[in-house]
Structure P
Amino acid sequence: MKKFIPIFTFIITIATTAVANQPELYIALQNARTACIPVFDKISALKTGTVTNTVVTGVGTVAGGAALYFGISKSKIDEQVDELEKRLNNIENMSDEEFIRLLKDMAAAEDAIKEYNSICAQKKSLTEKSKQYGNLRTGLMATNTATAVAGTVLANSNKNKSTDLSEIINECLTATRALTPFMGQAMVSHDNETYTKLKKIIDTCSELNPDDVKSLTSKNKTSMISSAINIGTGTVGTITSAMANSENVRKNNTDSGKSKEKNLNTTANIFAGLSTGASGVATVFNAMAYGDTKDIQTIAQNCKKALEQ
């Protein structure tokens, strides 16, 4: 009988400790709530930030793609205008023999005049359309650049928030691990209600992983870099497009003037393509970051519910 006395003493000690540690358990639970519940609020705010940035950079991608479309269309129209100008030059610079022949043949002369007027009308219409498309390209490039600026600011803010979130999650995990001894005491004292509650808190909140947040931070950083590049390409593209569509450049019909206009349009289109690509990359990484925040938010919400029960 004497050999069982130490065992009984141990059990009584554990039970007594379990009862005596109720205030300590209350404090530990309060510490866990203080550390873990803000995770849900932080990740919810970060989720909103990633959604906003995805929309912003998505608009930038569409604007950049539209700018590229109008830029390429403008270049094709300019080629048609060049062909019409060649036809006008041929008519205006016809030989004396051809001019005399037209004077003798009134029907042919009327046809030539009609053709000339038709070409002039086509040229005027296409020239106006080319200018309109040039203005659209410039405006859309400016929009793309504006969204890139906003995207850079938002991505940087999201990156900083995710860095802070990683620290908060570590604090939450430390606080929930502190509940483990109390769970053991509840098991020994057959306090099933407390044991079940603590186990649910520990199991649920331990699913929060700082490495997931590091991945989220990396995606936000990539988005920020892409948007920053987009600012550069968009700014240059907007300025170049405006120059290409300016009256001074458009009305310079010398060979060098036409070559300059063509080169400026080509450059503007290239930068429109680069801007579209940069904003597209930012949009993809923002969407991926949103997916990460959604997953983390679900875990944080379950952790919060477990702590509030």
Structure Q
Amino acid sequence: MKAPCFCRCLIPAGTLFVVMLFCLPGGNAQGPLTRHAISLAESGQLEEAEYKLAAAMATDEARDPMTWYVQAFVQKERFVARGKQVDDPLRGESLRSAEQCRLLDSDQNMDQWLVPLLEFLAESHLEDMRASIPEATPNQPPRAVDHFSAYAKAQTLADPEWDEIPEWVLLHQQLGEHGMESARLHEQAAAGPWFDMGVHHYALAGERPHDRYRSVYNLAVHTYNQGVREFKAAEDELDAVDAALARAALHWQRASDLLATTIDIDSGQTEAYEAWAIVSKALLNQDRVDWCRDHIEELRGGR
């Protein structure tokens, strides 16, 4: 599943503002402060344009959606000029200005300019979200989630019918996978914060109907593997092996319960029965192993 890919609108600033001034639906004219800000922005004086817009916001021009759009555009251009830094507040300010423009523009006369700007802001947050997933650590709110929230806000403003759930699920699946892979590398003897992080995000993803089978199945497999790692880490220590086996069995039982859920979600997936047979063998449940094998044969057309 891929997130939508947006293209940045590369209209020269001067061209864009000329269109705004003379080709607006209904021939609406901007106030003098907004027009002055446009002129400043056309000449590359972005900070001066923003000061002029601040003055416009203290007048009746603040009721004009175009004034808010121009402010959003100038803030976005300053964000770009400063290197698109992840923590630059101008990006958030631009999104807030764009949101106010949308609220005032009940007839959606601004869409031909506002939507490309919103898509640019959405894409910038999407890029930062993807980059921040591998940087996520346990016990810290993932920055990727904050970027997703801003991305979703911009996308929804651009397209009110856009559904955020598929990409929200994908984000938490990716965060869950990052946590589980880190647990594989760093928590072989005992589950710790990385494993807990993986469980948390996969469980969140599994609460949503979209791709629920995959979320629950992956969590089950990772949970079983954590038990195997913990048992293997202690199998050469006679004094520790019994306790390790008991801990591993808890993981395996949890994995078994999750795999039962995956089969409830989609009973036509052979991989779920194969995994449940493996887990059931670890739990010494031969009856369930045989039951799983029978279903696998049925699904493969053996009966």
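Throughout, read-outs are computed from the coordinates displayed, never taken from laboratory work. Computed from a prediction, not measured in an experiment: that's the story for all the values here. Cβ atoms are built from the backbone, for glycine too; each structure is taken alone.
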**Asked** If helix-only ellipticity at 222 nm (-39500 (n - 2.57) for each DSSP H run of 4 or more, over all residues; to 500) is computed to be -24000, which of P, Q is the source?
**Response** Q
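Looking at structures P, Q, which one was relative contact order in percent (Cα under 8 Å, 6 or more apart) calculated from, given that it came out as 10? Each step should come with its number before you reach the end.
Details: P: 34; Q: 10.
Of the structures listed, the value fits Q.
To test your reading of the models, identify which of P, Q gives 0.85 for FRET efficiency 1/(1 + (r/R0)^6) of positions 35 and 75 (r between Cβ atoms, R0 = 25 Å, to 0.05) when calculated. Display every interim value, and only then the final one.
On the way: P: 0.00; Q: 0.85.
It was calculated from structure Q.
Tell me which of P, Q gives 142, 30, 25 when you compute Cα extents along the principal axes in Å. Could you put the intermediate results ahead of the total?
Working: P: 142, 30, 25; Q: 82, 46, 28.
This value belongs to structure P.
Hey, percent of Cα pairs over 25 Å apart, for residues 155-282 alone derived from one of P, Q reads 58; which structure?
Working: P: 58; Q: 30.
This figure was derived from P.
If distance in nm of label points 7 Å out along Cα→Cβ at positions 91 and 259 is computed to be 2.9, which of P, Q is the source? Mind showing how you got there, number by number?
Details: P: 2.9; Q: 4.2.
This figure was derived from P.
As an exercise: Rg and Dmax of the Cα atoms in Å, for residues 219-290 alone, calculated from one structure in P, Q, equals 12.9, 43. Which structure is it? Walk me through the numbers on the way to the answer.
On the way: P: 16.0, 53; Q: 12.9, 43.
Working through the options, I get structure Q.
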**Asked** When you work out mean count of other Cβ atoms within 10 Å over residues 131-138 for each of the structures P, Q, which one comes out largest?
**Response** P
